[in-house]
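The structures considered in this document are given below.
What follows draws every value from the coordinates through simple rules; no lab data is involved. Remember, it's a predicted structure, so these values are computed and weren't measured experimentally. Cβ atoms are built from the backbone, for glycine too; each structure is taken alone.
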Structure 1
């Protein structure tokens, strides 16, 4: 029976980690009958080979081979690949392990979506950093141009074996450092499609206590060259020049060229070897580096590559001597732009253009909505926090910018700031120099457009953030979307000129970004109220209470009324007890003893409405009632009055008032007594 997956493991001195690695495979929900484990012991001297043999003795699906040490992971992986029989191959390092459902989930996705490479979300163990940017969401069919897969070049993935055999893919034994990257790149570029899965913890990357992870091993300059040369060559042969290639090349220049190759050039003590390293980098710059790539790499890299391209290797060494944590600071601003004040900034002798130091569009900036609420007086308050890398809170300013979706209208409102110098307030990464500015902007819808009504439609809310003299614009995001969303309520807006409108803040579904929906008022009051269908009798005779919740802010205190309408009498209006300008609960009393201008409510049937009445609006909604109440009796002058609560056929509250002669009631009483 052909297994679904062949897991290949190259192991060298991997104790005690290899035990957990294999045990994670034995727990796979895929089932051992569909799994093949091929482990190659590459001349271990710490008992790794013996442990693999012990584990295999209890697992018929596991096979162990032993060979003399080859000096790298490529040769033992190739031995395992030659023996693999599964429909898919999974490459697993001997110190990492899998989640129990990993292989079953990955195989199911590859089969369903017909993809050749599957990346599963990785989790760091013991403080080991792992790639994260590509695992924001599931992408079932994608490629290197429409995803961040190229930023995950480790081999720990599921590959369709037919792809491997068709391409003759194997790991290059001549490459000691980064031998996996050309293998992965070839698989990426030739795959029918790639799947990226972020819905489960698939692979656990372990940080070894002995520091012997291959990617953490310090090797010499020559070891850093072959893999990078192969990667540039593969990129050039598989991707046409243009933005797509520039993006992938920028990754190679940002990560491997700078952090791996040039780091070893800077550490080289032999001047001749060091100079050859710069010459090699210069060749790569001439072939693969251009303006498009330069725009995508950080300013430090741009400046360094500019110096190398001009043959200024000593100046480049000065730059490379700066610790990695300090390469993005200090930041200064000039003429609306932000720059990293690295060595040679503004140095006419070296003449590196200021654009190379420009960091305006790369500033590490965090922003978060704190609250969105209507204030007394009809203003919408938006509270938010901002931190900008390299800037104190007092140097951060902001404006709220409203942009109509049509693109034809834009309005802005300044924000007021308060200081909070706690760098952890927004969860900032360690080492980031930034203070958090807490700001609040007040939007007065009635005055935003110079007193005129706002254009109906949807308005996106943007933050225009200033740091020193530099300005950037961002769409604010909710730090806690659920808490912000629960407090978003509509508000009634009455401009000095033009018609009234309703403004409703909301968070967009795709990104949780704040936006405003401006609409004309509804034709009835029903969308803005939740009425309680229960009518409550009060202790006083002839009095009942109705209530509900108003879902509209900025309603004037004297604008909400109960309106009682009878067929034979003039309508009666009763005040409603509400919180001024605020949405929330309300209550109104119907006192039949003095409802009509202080006098008793006339006899008859009265239908009850809730009405919002202003100089521009008259909206109403029927007050509901679900159950009839027993008659309420009281003495009204020389009469006994009855008030009954009787719902109409449509479920509206109706109050029936009637009176009886007191003398007749007394006579009836004596008649019953005799």
Structure 2
């Protein structure tokens, strides 16, 4: 799986043409089992408070596996990917793309070599998985994974010791005698398609053709280190190209390319980097490339310039290196000529800056920074209000012991799954069995509080006796046992809809896949079927325009899941909950369930009861402001008239209030809870 699928995709290489389902399945099973072995071993040795740091693409499933193996421990997990991460358009070619992303998102922190790799990962999570991108991370099923980048460095002290070892200087002197009077260009790469050895040789051939004045004066020493995954076809192409260049531009006494397909000793390696006049790195895709950093340290005396491919991760760090596109042979040839003709003052300036970067961003600094970023992400999580798991047994006990209960449910994403076509979100058979049981209990007051219009709720749930319903975020209300809906829009100026609809139509025409939904009291711009990144961009622009109009129009702008909704001011789910808590102040048990940002208003209204209460004293609930704004409420319900409304005592205590955040796909938990109660 690693070398056949992940390595090629992560480096923008095509998958083999001869792959079949069976070989892909075997590779995946082996990869999965290997990750599971690692995860089990880590879980065995894990102790509370440990930090788990996972490295590279070989173990991308381990984070999620650890979450499953240690469900109560909530381990702190970080992943560092040493290789590139491709754009979402290329990553989506991976057969097991969803499993790979979900595995990585089991981390608290995913860290990359460069900002662009982190951006590509974020885009893949949005485009491939449909997850939402927040500030600094990805919201995957209610769990936030932070995303960061931190380029790796080298162990500067060890490199300095190695290049100062006694065996290096004699080899430097031998190389200088061997190539006396000639400029030395050095290249050292694995024989791998991503390392760009063939483009390098072609660019050097172009250099000799375009700049004949360098004939017999420059030599390219190219070392290609063997690796287990060597391609015989690539090795043959390299050898043939070397022979072609030497045949065209060499002689009996001189060969411009010296190619060594072998592993050289460290003394030879550091001698080669020290004696070179120029290093040429033309990787077509590389996570970082540490050879370039070692070359800079070895050039402390010679101050030779560095040419580096713009497709290496290190190119964003080494700003004073000469950057090239390895596919632009003419451009690489010009860069070689520029570096060989570079004056001493420019060499000194460039090398000083490069040396400063390499000695500042060492391997030790990189490791400490990664741990610090993980701790910072954990600090951010602890500072936020995390939703604890629901204690089901305790909830059931309190439910059964209460004399009066108020049960409040959102609809979309809570009682039914989120779907791309809103009309397809019909109640399931189990839900249609559970709701009548809850509503028939005389101790219960059950309300569906939804952004849906009244017609939809009436069609699918209107037949259930004693079920209260609130439509369009509170603009329409049908009390339990009532047959008629109360319209709060009768008390409002709704002329704003014309202006808002015009704005939404403007963005609908310019956002393919979006659509506008008109309700009696609100207008919604949906972009769930649009490109997720462009749809979000358009929605934010639309939101900003609408918010600038709030001073002149009586509207609230609400951002939901893949939508922007505009509704009358002072109508939201929080206001409904406040009215119901006031109306049913004898409630001893209150449960409110939702999944969306719009449902947070409900949770805030419930929590507000105890925010100003004195411990040991029954909390009081002030008359809702909406009573004065909407006279029709008092006329059509048993609520007091605005002038006569006074604060009431509530029988609720904090332990009997449940604010339940539902992950949108886990719908059955509510239905199961209703059956168990």
Matching task: 244 is the computed value of volume of the Cα convex hull per residue in Å³. Pick the structure from 1, 2. 1
When helix-only ellipticity at 222 nm (-39500 (n - 2.57) for each DSSP H run of 4 or more, over all residues; to 500) is calculated, the result is -6500; to which of the structures 1, 2 does this value belong? 1
If we compute FRET efficiency 1/(1 + (r/R0)^6) of positions 448 and 544 (r between Cβ atoms, R0 = 30 Å, to 0.05) for structures 1, 2, which one ends up with the highest value? 2
Given a value of 6.0 for distance in nm of label points 7 Å out along Cα→Cβ at positions 48 and 400, calculated from one of 1, 2, which structure does it belong to? 1
Comparison of 1, 2 by distance in nm of label points 7 Å out along Cα→Cβ at positions 16 and 336 - largest value held by: 1
Computed 8.0 for distance in nm of label points 7 Å out along Cα→Cβ at positions 176 and 592 - originating structure among 1, 2: 2
